[in-house]
Structure I
Amino acid sequence: MSASLDQARQALAAARDLLRLGHHRDAISRAYYAAFYAAREALAEEDVWVKTHRGTVTEFSRRFVATGRVEGSASRALRTLHEERTLADYQDGDATADQARDAVETAAGFLDQVTVLIGDTASPPPSDAVPPWHALTADQKRDLVAQLTREMDAAAENLEFEKAAELRDSITQIEATLAA
């Protein structure tokens, strides 16, 4: 698996985690980066290297949409995610859960299209190989531990002991990174 697609998958996993934690602006930003890394990988397959984000968006459209290799929706998705990331990162105000959810879904769809475009048949890394929470800040990890603890307690109350054990193991791994 290429480094950029690996980055894209990790960013998408982080976006999903951030969405679940209610960090909507950060989820939008990570969703954009998932699509951005995927677009860079597609361009790299063509030996095209672009220096800017806007240039990556433009060149992806020119190379793949204008030639009919991907649907126009892919270009619109990348452009929209770029605009939403800019707003999320640089404008005051909060993003809504719906906006963040849409961004994460859009990025996932874009990543799927790029994976097909470049013929990447590698499966994503196993969930324990690169934890999806690795890119989170310490505060975000603490929030995730609190959320997972609530989910673990609910699973145990519902007699879902395997799920509770998996959640406990995840909590232990995250807490170990916080203690390091």
Structure II
Amino acid sequence: MEKKFFVHKTAEVSEKAVIGADTKIWNYVQIRENVNIGSNCIIGKNVYIDFGIDIGNNCKIQNNCSIYHKAIIEDGVFIGPHVVVTNDKNPRAINPDGKLKSADDWDVGSVIIHYGASIGTGSIILPNVEIGRFALVGAGSIVTESIPDFALAYGNPAKVHGKVNEEGFVTERF
């Protein structure tokens, strides 16, 4: 069966990942097991996509992003370069007894990035948040709380400073 998507020769894509038609996966990308990526997506150079991630259709994930377990990325989402989508607010390598943590020891939270949202360069999305439909998160933001639909949010921590339309233009500032 002929693949209907492109994978650069340096990329590592698990045989247990499902990749949609016309998706392009570029240099040094790692896509782990049980990942579902929709059609017509672009996964930029050096992106890491952890196991069990769902990515919709027509998404762009730019260079050097890390997307960790339990993230859901809906259709039409843009994730700028160097964005990290995290899943643990209290990370530790070891348990109190000094033993290395196993997968069963993690308290993993989810991130949902809704339809048409955009995440600016260098942002960090902490777990247990949702980014609303067509929301725009400004570059370098640290998202610690959910962002509503059509919101313009930025800062550390990110706060809502206005509204945007479906094209990403600011319609109101406050």
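Laid out as a table, the results:
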{"quantity": "Identity of the structure behind 15.2 (criterion: mean count of other Cβ atoms within 10 Å over residues 94-101, calculated), options I, II", "calculated": "I"}
{"quantity": "Value -0.62, -1.10, calculated as log10 I(q)/I(0) by the Debye sum over Cα atoms at q = 0.16, 0.23 Å⁻¹, for residues 62-157 alone, assigned to which of I, II", "calculated": "II"}
{"quantity": "Which entry (I, II) yields the derived value 1.12 for Cα Rg over 2.2 N^0.38 Å", "calculated": "I"}
{"quantity": "Top of I, II by mean count of other Cβ atoms within 10 Å over residues 14-21, largest first", "calculated": "I"}
{"quantity": "Among I, II, which structure scores highest (criterion: FRET efficiency 1/(1 + (r/R0)^6) of positions 110 and 150 (r between Cβ atoms, R0 = 35 Å, to 0.05))", "calculated": "II"}
{"quantity": "Label whose coordinates, when distance in nm of label points 7 Å out along Cα→Cβ at positions 78 and 102 is calculated, return 4.4 (choices I, II)", "calculated": "II"}
{"quantity": "Given -24500 for helix-only ellipticity at 222 nm (-39500 (n - 2.57) for each DSSP H run of 4 or more, over all residues; to 500), calculated: source structure among I, II", "calculated": "I"}
{"quantity": "Of the structures I, II, the one that 0.75 was derived from, the read-out being FRET efficiency 1/(1 + (r/R0)^6) of positions 38 and 166 (r between Cβ atoms, R0 = 35 Å, to 0.05)", "calculated": "I"}
{"quantity": "When relative contact order in percent (Cα under 8 Å, 6 or more apart) is computed for each of I, II, the largest belongs to", "calculated": "I"}
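Read-outs throughout are calculated quantities, based only on the coordinates presented, and are distinct from any laboratory measurement. Computed from a predicted structure; not experimentally measured. Cβ atoms are built from the backbone, for glycine too; each structure is taken alone.
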